[in-house]
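> Down below are the structures I want you to see.
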Structure I
Amino acid sequence: MMSPRDVARRPEAALFAMALGASAYFFQGGGWNQNSRFNLVRSIVEQHTIVVDDYVHNTGDIAVRDGHYYCDKAPGVSILALPVYAAVHPFAGGQRPRGRLVNAGAYLATVWAVSLPSALAVVMLYQLALTIGASPAAAAAIALAYAFGTLALPYSTLFYGHQLAAAVLILAFGLLARARHQAIPFSAGRLFAAGILLGAGVAVEYPGALGLVAIGLYAAAVVRPRPRLLWLAAGAAVPGLALAAYHTAAWGSPLLLPGHFSNDPPRHRGAFMGITWPSADLAGKILFSQTRGLFRHAPWLMLWLPGVILLARRPRFRAEAAACTLVPLMYLWFNSSLTTSPTDWRAGWGIGPRHLVAALPFFALGVAALFASVDATRRRITWAAFAALAGYSAALMLVATAVRPEVPTWYDRPFGEYLFPSFRNGQLAVNTIPIHTGFIHEQRQAWNLGEKLGLTGLATLLPLAAYLAATAAWLISTLRPQRTETTS
């Protein structure tokens, strides 16, 4: 077992600290999506019930059954956050927690249930990039670009399910892929753990079923002997049975979903829960529009396609190339199939296609393949293009995270019309929606740790800059021995 000093000398430790510290720096306040999930946390801890009647007035995302209100989201994030809020609740002294105490509980719950798994996903992405042949420096660059130059950054600060779904899917994939290429046996414990993660992806966010299918196909292709796949299925059954029990308690049947009882009209249209045939026009908007375009706001991810093509040309990694292609395409198919209303594909307030967040680690891993599949001259060109595009993407994501990730839908150009002007004026953490029960306040509900230290405006980001500079220096110091080992 490695000592703490040995762990600190690994790039993984520095990457984890950078990602977790950046996410934990921000508290975004409330909104319909996170309030619906946190209402379930409060109801279970404070009233020992999944009925949220006493908390429902702070959100429009609700489901109604037999005259009672329920959270209309998958329960995974809420369940994971329960121990944290349960630890905060006694500080209310037997009274119903309100205001600052609820905000403190929500902040800690977000760090625990979303930011922490997201940081672990960054570490796993680094290790997977090494597995497919990227150098330690290139693998670290890909991991940092994912952590800071995609929607992973803002969504790791929000009490949503998308980023946690991304984390459990890439962690499950990593357990399988690294075992395959490091000649580690597909042990029962490893497969069972991967199965739990895949099943948890569905319990966290129902479209996680797409990731479960894609990675399940990958497992079927690489796991030998095949009967060991039963351990993967057994692991997935654990959160699956827990989810079925929750559905039975909330909706009266394990096969009924909150969408059957939702007040959101699109959930009652289409072939199933608003899903119809995919639209090429919507796919174009999801990838390239100024409003939500993935490649507009994180253009370095466009390198994914040439990356997976090069990866597929290496016979040893064709199964991984298939997974890094199938997962993004399945989520793009899902998002572009939400056509029953003109705006359903946008999924409410935001800055990008949040339905693709769970697939982002697989986009990033595809980009990593470029650094392992080209000659030295082309690798320098790749580095230059990647650095420019990733740096631009990171700047956008920092601005959005610092100001407000949930940009109202009436802004067609969220950065040009809202985020950049606010950032230039030092108007950060501007959200006024509380996460506790109540209506929109005039006072800001969001904050960052620099503000808690007494700073104002853009100066509130100075402690974050200092922290990232220190952890970046730490990372560089850990990569030097790795480079020596690689070149020797």
Structure II
Amino acid sequence: MPARTFYQKLVDSHTVAVLDEQHVLLYADLHIMNEYTSPQAFSSLREQGRPVLRPRRQLAVVSHIIPTHPVGNAQRVIFDPPSALQASNLKRNCRDFGITLFDTTDDDQGIEHIVAPEHGWVRPGMVILCGDSHTTTYGALGALGFGVGTSEVEHILATQTLVYRLAQDMRIRVDGALPPGTSVKDLILMIIGRIGAQGARGYAVEFCGATIAALSAEARMTLCNMAVEAGARAALIRPDATTFEYVRSHAADLDNAAFAQAMEDWRGLCSDDDARFDVEYVFHAAQVAPYVTWGTSPDQAIAIDALTPSSEEGAAAQALAYMDLQAQQSLLGLPVDRVFIGSCTNGRIEDLRSAAAIVKGKHVVASVRAMVVPGSGAVRRQAEREGLAQIFIDAGFEWRQPGCSMCLAMNDDVLEPGERCASTTNRNFEGRQGRGGRTHLMSPAMAAAAALAGSIVDVRTLNPEQEYSHA
């Protein structure tokens, strides 16, 4: 058999039928739904009298539309009528078709890409589909995850398969240790900035190298989550001891014997030594600095000590105008109105630890409204047990309930026109966080530092002796 990449092995092992040279019928081990991608599919199934083929291979989470006001779980109410209808329809559909749902008032409710791994639903070697582009997150655990369109959800529910167009293979190697004061968020922003927002379009990206191997499972999720911002159709990291430890600690249904058997299969999930990749990149961690976006695309990012581009026309000029910035301008000292720490990119416990380490014993400046939104109920409870929540509260942050929140303007956590936000989210598109809002993507530590200073600063200058997390 010819040498194969990790991606090719996953596709081959889940191919039900080869349709032509570019398309296969792909089996899905897990399909995840949220409140806005499934209503049409369920309506069509009802009209045709079709059941959901494998309801136990489905998972649903209310995440995008839910308000994050700091009230008790039982009091969480969606007041916007269309959003409330979406949530109630999802609840009814999951009840009628026998699908597990993390509903609005569930203690473990949160963002789908954080809830699924922490409850052991994601394991190496799986194919996972979801009507959300950041499904690439699951590649951190050696699973092939990718987003699907709303029109494809019905086919998946009815057949547990998808007509899938094959991707090409890209490998990105990163070696060396991340410098103090930097994180995996800075690394992925640097990579996206180097290869471009379309640099991985049409490719499944495999990350490898000593830097990647040294990352925690949660940091790997941040990396794979944002690979889609370079256009990647999937992102993968070879499962290793870090992966196995994470899955073992979260998959409660795996006893010792089952886990040992699973590991025998998981150890073979890797690219063959002589596998051919269509494109390869090599980066060095020593080149990573704290990165911040200046424009309206994640690839419009610069190191904190660099200047915005010198462009008088085109997309760069348009982005600078929208962001109210000038060419050849430093972002250092740029005032911010809001700070948001959360999202499926940076709403995990390691992200909150990183931010709390910066703000402990300090206070948010009066001119900034700062929010911390845990990625799930489990993350929120752990942060409270560890004392992180109290650190944020004492520092003047709002400690919110879990949800997608200010990542996108589908709930009531939105920017006002003209407001500038230091954000740990994954996209900085025009209006993404609110009509006329201006978003600067950065790491949790950088966002926390901005809250303390009231402006974008270099986190490395705040606490020279600080032990920084690479989460």
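Every read-out reported here was derived from the displayed coordinates using simple, explicitly stated rules and does not represent laboratory data. Owing to the predicted nature of the structure, the values given are computational and were not obtained by experimental measurement. Cβ atoms are built from the backbone, for glycine too; each structure is taken alone.
> Out of I, II, choose the structure whose coordinates give distance in nm of label points 7 Å out along Cα→Cβ at positions 162 and 338 equal to 0.8 when calculated.
Details: I: 0.8; II: 3.0.
Comparing all candidates, it corresponds to I.
> Using helix-only ellipticity at 222 nm (-39500 (n - 2.57) for each DSSP H run of 4 or more, over all residues; to 500) as the calculated read-out, with -18000 as its value, let me know the right label among I, II.
Working: I: -18000; II: -9500.
Corresponding structure: I.
> Please compute volume of the Cα convex hull per residue in Å³, for residues 290-409 alone for structures I, II and give me the label with the greatest value. Spell out each step's value before the answer.
Working: I: 95; II: 113.
Across I, II, volume of the Cα convex hull per residue in Å³, for residues 290-409 alone peaks for II.
> When relative contact order in percent (Cα under 8 Å, 6 or more apart) is compared over structures I, II, which one is greatest? Spell out each step's value before the answer.
Numbers: I: 21; II: 18.
Evaluating relative contact order in percent (Cα under 8 Å, 6 or more apart) on every structure, the highest lands on I.
> By the measure distance in nm of label points 7 Å out along Cα→Cβ at positions 18 and 330, tell me the structure among I, II with the highest figure.
II
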